[in-house]
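J.: Each structure below is given as structure tokens.
Only the coordinates and a few stated rules stand behind these numbers; no lab work does. Here the structure is a predicted model, which is why all the values come from computation and not from measurement. Cβ atoms are built from the backbone, for glycine too; each structure is taken alone.
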Structure P
């Protein structure tokens, strides 16, 4: 008996290790995509904010849109580590030399920062195993971990410097703390659950919803006869105190908090405007969930919400309400983003695992019962792995970098080029680069970088604009964007909704009038990703 238990533990550990290695391999595959160019604008926001904190030697991020405090503090530590190693090894004379090198090649900092997010993604896989194991045993845990390990959406956002994956870590910790409450209901269990909710909220506002798992666990215990009335109070006190300790400037700089939150609450965004609750629900299900799980995987995840292996009571009372609440929250928003489902994916994976293991249990009488589960899992995971690998290839061949390559071949040395994305890959070429900066018009990129561009400076220039592009340049300054060539990435997104973006299109039409369209680069499944990019040779300014 002891030998059999030891063998099971060994097999469980070996399987988990294999899953974690697979998860790591997929998340490292193409992790340097785009660099030195920055294809995700939020990556630049987070890293420049962290740099600004270090330069000012201040713990105040000065930006609280997500609020992203834990992510920003983590980035400060990463940047400090890179600086310390670089200076100690003689690569950089001092912090100023490092900063100058980073503005020439952002990959010096962005790659280590992405690896920090990769580590968070890997931690999510391990925590999903732990959650599944507590709900249904090692089988459910291993299947859930395997599903999350290869999920293409989770793989993608484990490579991007954002708050979504790090928030998922605290959400998973909070869910496990809630299960501990359901099992014991001690005061310290509520305090730990509150700490997890506070950390989750300090990372991403909606992640505070994980606190509902602890409340549901408390309600479940009350239904079973427990007389504790103070659990929710301990939970909320711990969550609030943790939030303030981790992010004190939410109170100390509350005016900026209000300003940032009002800026985040936009009804329109090019390419991300929602269609109401049910329209958004349909989009999430038929879009990122279906594409990352497949039809069979999505069906299993749906089945697992109500039936499957393991402790049905713990699942339905403690865990499932959070999933339903979070899904309701994101579907009710004016905007919709693929990344908003990232915190849900571990729970979707557990639901998938519950259903698959439950179906496997129906075939216990068959001789092939031991092989049925791994075989079925392999068949279900294979297309997910293929999609994850294909999307990694796409990210490494972005439409914006293809446009840069075309300019190197076709644009004359000394040409002025207007760009709408952070095309650091063009800095080493003999071009005069210009970038739209809202109220400031279009500015010379090298002058901007020489002045150590900061997030606060960009925020002041962009005003309340959703994005930084030609469509949001002050009309009085639109001629400052005149160049020999223009690389536009948002023009067609606005063109798809000419009524909602009438004013933005007026600016594009003014600048592009009389110009010649030289290149169009479209995304192609399995080949390249990114927006549809247009390269125009602009007409000279009219006299």
Structure Q
């Protein structure tokens, strides 16, 4: 929290500097980010990076002045008057979002006053190092029908050295940006003619997706799950019963009229899995039921928050639901957490942190069930030796949950896995099973996602590996490079053997020197190049050149065996 408060305080100092340098500045929000901050402004002129030195100099003056951050609260009427007199229209609208009865807090730093809930550091002199990095357009509240604001981004750190390292990480992140690599490696695109937030998987990207899906299905079947396929649309009544039309309608697409009834494209898979459950009478002997689906859903996201593969409007959820009896719940949760860790580690993620969110003040369901569910989640984390943080009262109103977050090669944290109890939907849909006593009982229901969505997970993988995927995921695993046309027949035979062994392999038949072929394969980040010349053809071998530059000579049989082992072990 201390680092977050420092970054947020630098955002305020930047806003104060902008207000000193420019006239008629209107403020929106200025939160901290993982390593920095940003602030949204409405200005009478367009800013460019050439403006940054002047802003940074004004910020340095405020830091040198060692000004205190002073909080004061106002009654709503006085807060509205203050903002209206300052012509801060965006802040006035933000003020209206704050529920009645909650404190209306402001922070003063010199002559700069901002509506803000904090927290902040004590004084500007505690700020050690910062740098402005970019400016971009940002719609107010992230909606394209609202005014376009200017968002200035920056980085803050507790020392000049830490700042330099943070900036280096940012440059590396730019090189690994999944949108950039997606274009360069021809993996995916988002087409304006189709619509924002709707992803097209190109052949190479689709090969990786197929590898992920094949692995996902195989492991789920091995892990005791059954697979489901459910419709993409459902009647309005279904979403009324589930509560989505009451609490989630703004994220759902408009209904379509079908035979006089409203149908909605699904934003979630849960109600469909419940309908499968309710399609027949269930006994305690049938439980637990573990049902998994790669279900494509559609959610309306504001255009201002769409971001490549990481925030989209149509995506395929790695989804599952577990229905079980009270005495099965601890074992099922432990099993789900263990399975999640195995899956995440298979993709090369070893740094995994856990977060436990518990019962909020306003919650549905029997408190005793909440206690049992929370205890089962905590027990699962402890049994797997996972360090975890607890967020008291941070659970959804319908159940406690575990979130698992991975760290990528740049140390960035990504939330992937969720194991979430639900005490609301079983009641809403009147789900029951016949117990040993012959009476109806309510099953426990657990939502479980391992990878999140395939689109977002793919974006994370691209950046984690910088597009240089391990062999088992690479869209093209082997490219065979003949030295001359005379070896093309031999090379083609090797490709046929590789394809027959289910490897993704191609032949480079271009009339170029082998050096040019190698450079092209390396640019395309292909893991293995099998180079064949007269000597290799004569001895039934290949000269293996890996993406890393390592080289060795192998028989074709040994080459196939080595690749098969690497693919199976996901080395």
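J.: The value 18.1 for mean count of other Cβ atoms within 10 Å over residues 243-250 was derived from one model only; which of P, Q is it?
T.: It must be structure P, since only it matches.
J.: Next up: If helix-only ellipticity at 222 nm (-39500 (n - 2.57) for each DSSP H run of 4 or more, over all residues; to 500) is computed to be -19500, which of P, Q is the source?
T.: P
J.: Same structure, new question: Matching task: 16 is the computed value of relative contact order in percent (Cα under 8 Å, 6 or more apart). Pick the structure from P, Q.
T.: P
J.: Which structure, out of P, Q, was distance in nm of label points 7 Å out along Cα→Cβ at positions 147 and 483 calculated from, if the result is 7.0?
T.: The structure behind it is Q.
J.: One of P, Q was used to compute distance in nm of label points 7 Å out along Cα→Cβ at positions 11 and 43, and the result was 4.2. Which label is that?
T.: Here the read-out was taken from P.
J.: Work out which structure the value 16.4 belongs to, where Kirkwood radius over Cα pairs in Å, for residues 27-154 alone was derived from one of P, Q.
T.: P
J.: Comparing distance in nm of label points 7 Å out along Cα→Cβ at positions 139 and 259 across P, Q, which structure shows the greatest value?
T.: That would be structure P.
J.: So, one more: Quick check for you: by mean count of other Cβ atoms within 10 Å over residues 203-210, which of P, Q is greatest?
T.: P
J.: I have -0.33, -1.04, -1.21 for log10 I(q)/I(0) by the Debye sum over Cα atoms at q = 0.06, 0.11, 0.12 Å⁻¹, calculated from one of the structures P, Q. Which structure is it?
T.: Label of the source structure: P.
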